[in-house]
Structure formats: structure tokens, C-alpha cells
1. For structures P, Q, calculate mean count of other Cβ atoms within 10 Å over residues 211-218 and state which one comes out highest.
2. Work out the source of 12.4 here, i.e. which of P, Q gives that when mean count of other Cβ atoms within 10 Å over residues 67-74 is computed.
3. Thinking of P, Q, which structure, once distance in nm of label points 7 Å out along Cα→Cβ at positions 11 and 43 is computed, gives back 1.7?
4. So relative contact order in percent (Cα under 8 Å, 6 or more apart), computed for just one structure, reads 18; which one of P, Q is that?
5. Computing mean projected area of the Cα convex hull in nm² for each of P, Q, which one ends up highest?
6. Using the calculated result -10500 for helix-only ellipticity at 222 nm (-39500 (n - 2.57) for each DSSP H run of 4 or more, over all residues; to 500), pick out the matching structure from P, Q.
7. Of structures P, Q, which gives 0.35 when FRET efficiency 1/(1 + (r/R0)^6) of positions 27 and 107 (r between Cβ atoms, R0 = 25 Å, to 0.05) is computed from the coordinates?
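A short reminder: the numbers here are calculations on the coordinates, not readings from a lab. Everything numeric here is computed off the predicted structure, so don't read it as measured data. Cβ atoms are built from the backbone, for glycine too; each structure is taken alone.
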Structure P
Amino acid sequence: MRKIHVIGIGAGDPEQLTLQAVRALRGTDVFFILDKGEVKSDLTRLRRDMLDTHIPEGTYRVVAVRDPERDRSAEGAAYSPAVGDWRSARARIYERLIAEEVGESGTGAFLVWGDPALYDSTLGILEEVLGRGAVEFAYDVVPGISSVSALAARHRTGLNRVARPVQITTGRRLAEGLPEGVDDVVVMLDAHQTFLQYADQDIHIYWGAYIGTPDEILVSGPIAEAAPRIERLRAQARERKGWIMDTYLLRRNPEGEQR
């Protein structure tokens with residue numbers, strides 16, 4: 001039966017690949033890369049650099065296809081259906097790739113930023129492909145170092161404090177308010193700099209963009225002081241590169257005990 005690896009490749013640093021990930025890379029015949037266009041060509045190049053670092057040249061194939069566009073204007077009740085349509089479009093592409101590019105006893109792989117289990121759609125899409133019944137395959141998942149873990153490491157801080165929870169959420173949910181009863185909140189997928197609406201509160205922010213890459217930017221400090229600097233650096237980076245991926249930790253009552 002065809003075999004598919006879903007490999008977490010970390011936040012961008014080739015040295016963040018685990019030994020398990022490297023072993024899976026070396027056991028793969030063909031790698032599938034979704035091309036997000038010229039603006040985000042850095043993401044494709046980083047993947048290829050990882051392959052060149054860990055696999056002998058000429059021993060593997062790469063098949064790149066254009067990632068379907070998602071309706072990013074959808075809001076409110078229209079948001080979930082728009083995401084569902086985009087995932088189904090990806091599922092049709094995955095189905096074709098696996099059927100046409102992976103031999104009946106061959107092995108393919110999808111390289112997933114960070115960790116496949118954290119805010120990534122690959123596993124759900126593969127289940128949708130299997131549910132269609134047109135192509136059979138088995139798949140496994142290799143965990144990776146997420147931007148969340150890399151962020152905490154780069155700032156030399158823990159995500160939680162003694163006997164206190166930490167919550168991972170999105171900018172869209174953060175806009176609705178800080179979660180009740182949680183003082184340590186990690187925010188991902190925030191295109192609108194939602195942290196700015198909390199700049200008048202007693203909160204410490206640990207922020208990072210392009211974590212694990214040569215373009216990495218880190219800022220930390222009381223949010224009232226750090227927010228303007230983050231806003232400026234973020235705008236400059238986006239203008240320079242055309243895209244940005246950032247993650248941050250908000251810590252209320254920052255003087256409280258930390259583990």
C-alpha cells in the first residue's frame with residue numbers, strides 16, 4: 001500500500017528537524033510542496049534547503065503544485081464555510097498527487113511547518129481524501145518543533161507558570177477578549193495585530209516573526225512599550241518581504257510566579 005509521511009519540519013531552521021523527521025525524509029520517494037506564489041517563494045526555498053541538507057542529491061523527487069486560493073474576505077458565519085471550501089480544494093489536489101505520483105508501494109511526504117497537530121489542516125485533508133475512497137494509502141505523523149516552542153526558547157521563558165494554565169488561540173478569537181481564568185495566552189494566525197487593543201493593560205508580550213530563519217525578529221517587554229515597536233518592525237518586514245508569519249505570548253500579571 002502507498003505510504004504517506006506528514007513531517008513536521010519546525011519553524012524554519014534546518015537544524016530543528018528531529019532525528020525521526022530526518023529518517024522519514026530519507027525514506028521518502030517523492031515530496032509534495034504547495035507553491036504559494038512568488039511572494040512566498042521563501043517558504044518553498046526553505047523546504048528545498050532542508051531536503052538538500054539532509055538527503056543526498058538526486059535520490060528524491062519534488063512535485064510542486066499551486067496552492068488553491070482561499071477567500072480571506074469571509075467573516076462571521078461565512079468564515080467556516082470558506083475554510084471548508086478551501087480545504088476541499090486542497091483535498092482534490094492531494095488525491096490527484098497521491099494517485100498519480102506515488103507508486104502502489106511507494107512513499108510520499110508532505111512537509112508541514114512547525115507541528116502537524118497545531119493549527120495545520122494536513123491531517124484533516126488526508127482524512128477527507130481517504131473518505132472519498134478513490135485512492136488508498138496509510139499515513140503517519142512525525143511531530144515537529146512548532147513556532148510556539150521556538151518562540152519560548154528564543155525568549156528564554158516558559159509558556160506557563162506554576163499551577164496555572166496556558167492557552168493557545170488565534171488573533172480572531174483574541175479580538176473577542178482575553179480568555180477568562182488564563183493569564184498566559186499564546187496567539188497564532190493574527191493578521192490584524194490584535195495585541196494592540198491590550199496596550200493599556202498590565203501585560204508582558206513576547207513576540208517573534210520568521211522564527212528560526214535568517215530574517216528572525218524578536219521583541220519582548222511591557223506591552224505598552226513594546227507594541228509600537230512591534231507594529232513598526234512588522235510593517236517594515238511585511239513591506240520588505242511581502243508576507244509575515246509571527247507568533248506571540250501575552251502574559252498578564254507578569255510579576256507572578258513563573259516556573
Structure Q
Amino acid sequence: MRRTVLGGCGAWPGAGQACSGYFVEHDGFRLLLDPGYATLPRLLALTAAERVDAVLVSHGHPDHCADLNPLLRARALGDAPPTPLPVHALPGALDAVLALDGRMLAGSYEVRDFDAGTAFAIGPFTVDTKLLPHFVPNAGIRLMADGEVFACTGDTGPSPDIVALARDADVFLAEATFPEQVLPEQDAPFLSTARQAGAYAAEAEVGRLVLAHLWPGVEPAAAEQSARATCTGRIDVATPGLTATLS
């Protein structure tokens with residue numbers, strides 16, 4: 001299983017950056033996870049739009065799904081439109097982004113709703129999900145293939161289910177919007193810090209922690225330093241082009 005970071009910014013993309021987006025490949029299958037703002041140009045540097053086999057979205061905030069629209073445009077308006085793209089998401093999560101072009105994109109995608117807490121298959125992947133706390137319904141995602149595990153929180157506040165989601169994962173991609181303290185404080189039930197992500201990674205005994213969804217302006221080094229206060233394992237920050245082959 002190979003995972004490539006397309007972007008790691010939270011809320012909006014900083015200059016030269018992109019929001020959440022991850023490209024996961026296994027046995028020739030190409031899965032796009034959370035196509036947030038500005039991720040499509042980075043995806044197109046890796047593969048053609050029509051070669052994406054499926055999309056999986058953790059929740060409906062646009063920094064996790066907005067570039068589904070230009071991806072579908074690139075597929076539907078190309079010289080040889082491919083078969084409809086399977087798009088897996090929580091019920092209603094993609095209503096707004098799919099409404100942008102109405103009938104023009106009709107037939108270019110097939111929405112496959114899932115409920116957080118269920119398991120299902122996408123190509124060679126077994127997908128297990130957990131409902132994690134956020135401002136809108138959010139599914140933590142655990143991808144498994146050939147004994148390898150990639151876990152991703154989406155965006156989440158504190159929850160004991162995060163450890164279960166990440167348990168023994170080869171790579172754990174964790175939301176870490178702020179280094180030490182969520183601001184404003186009333187948002188603390190719905191977002192996480194790098195320090196918290198490190199603690200979850202240590203308890204879950206993951207192989208590699210990748211900090212994602214950093215607030216624009218947060219220095220990656222500051223996030224990494226905060227995570228190292230609670231985790232002694234390998235830590236990276238989700239920056240465009242970062243890759244991980246899970247083995």
C-alpha cells in the first residue's frame with residue numbers, strides 16, 4: 001500500500017499548499033481520500049483523472065471534499081469520459097459540492113453512502129469506520145489490505161475511539177490543527193492538537209504518525225515538537241509529496 005500526501009492544510013490552503021488530500025494505491029487500484037481544496041492539480045501530477053478508481057470522504061467540510069467537483073469535471077468533460085466514479089461518503093455529506101454543476105455532471109459519479117461504524121470494501125481495501133466528534137458528522141477511517149493498515153481520523157475532537165481506530169496501524173494520519181491548545185477554547189471538543197495526536201499514536205502503538213490539517217500559519221516544526229512530547233516513535237507532518245509505502 002502506497003500513500004501520497006496531496007495536501008495537509010486545515011480550513012484553507014496556504015500559499016503553494018493544499019488542504020487535506022491523500023492518494024492511496026494498492027495492487028493497481030487508485031483511491032482518492034478527502035479531495036480538499038487545491039488537491040486536484042497535485043493529483044494530476046501523479047495520475048490522470050480518469051484513472052482514479054474510487055473516492056472516499058471522511059466528512060462534508062469543503063477543505064476535505066471541494067476538489068471532487070473539478071475532478072468530476074476533468075472526467076466528464078474529457079475526450080473519453082470513463083464510467084461513473086464510485087464516491088463513498090456519509091449520507092448527505094456531499095450534497096453541496098455535487099450540486100455545483102447539477103445536470104452537467106450527472107452520470108459521472110455514483111454516490112455510495114455509508115454509516116460511520118460500519119465496514120465495507122473498496123477495491124482491494126477493507127474499510128472500517130468510526131464516528132468521531134466534529135462540527136459535522138465525521139468518519140474516522142481504517143484502510144486494510146494484505147495485512148497492512150492505514151488509519152485516518154478525518155477531523156476530530158478527543159475520543160477514546162481514536163485509539164481503537166489506530167491500533168497497530170502502520171501509518172496513522174491524525175488531525176493536529178494546533179500544536180498545544182485548540183483555539184477558540186469552545187472548539188476543543190471538535191478539533192485536536194499535535195500533542196493529543198502523539199498521545200493517541202503512542203497508546204495505539206502505531207508504526208508512523210503523520211500530523212495533518214495544520215492551521216494555516218502553524219509551523220510544521222512546532223507541531224512535530226508538540227507531538228514528540230507524548231510520542232517517541234516516527235513522526236512526520238503531512239506536506240505535499242510525502243509518501244509512505246506501508247510494509
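1. Numbers: P: 17.2; Q: 22.0.
When mean count of other Cβ atoms within 10 Å over residues 211-218 is calculated for P, Q, structure Q comes out on top.
2. Numbers: P: 12.4; Q: 22.0.
The correct label is P.
3. Among P, Q, the structure yielding 1.7 for distance in nm of label points 7 Å out along Cα→Cβ at positions 11 and 43 is P.
4. Numbers: P: 24; Q: 18.
The read-out comes from structure Q.
5. Working: P: 14.8; Q: 11.9.
Comparing P, Q, the top value of mean projected area of the Cα convex hull in nm² belongs to P.
6. Working: P: -10500; Q: -5000.
Among P, Q, the structure yielding -10500 for helix-only ellipticity at 222 nm (-39500 (n - 2.57) for each DSSP H run of 4 or more, over all residues; to 500) is P.
7. Working: P: 1.00; Q: 0.35.
Structure Q accounts for this read-out.
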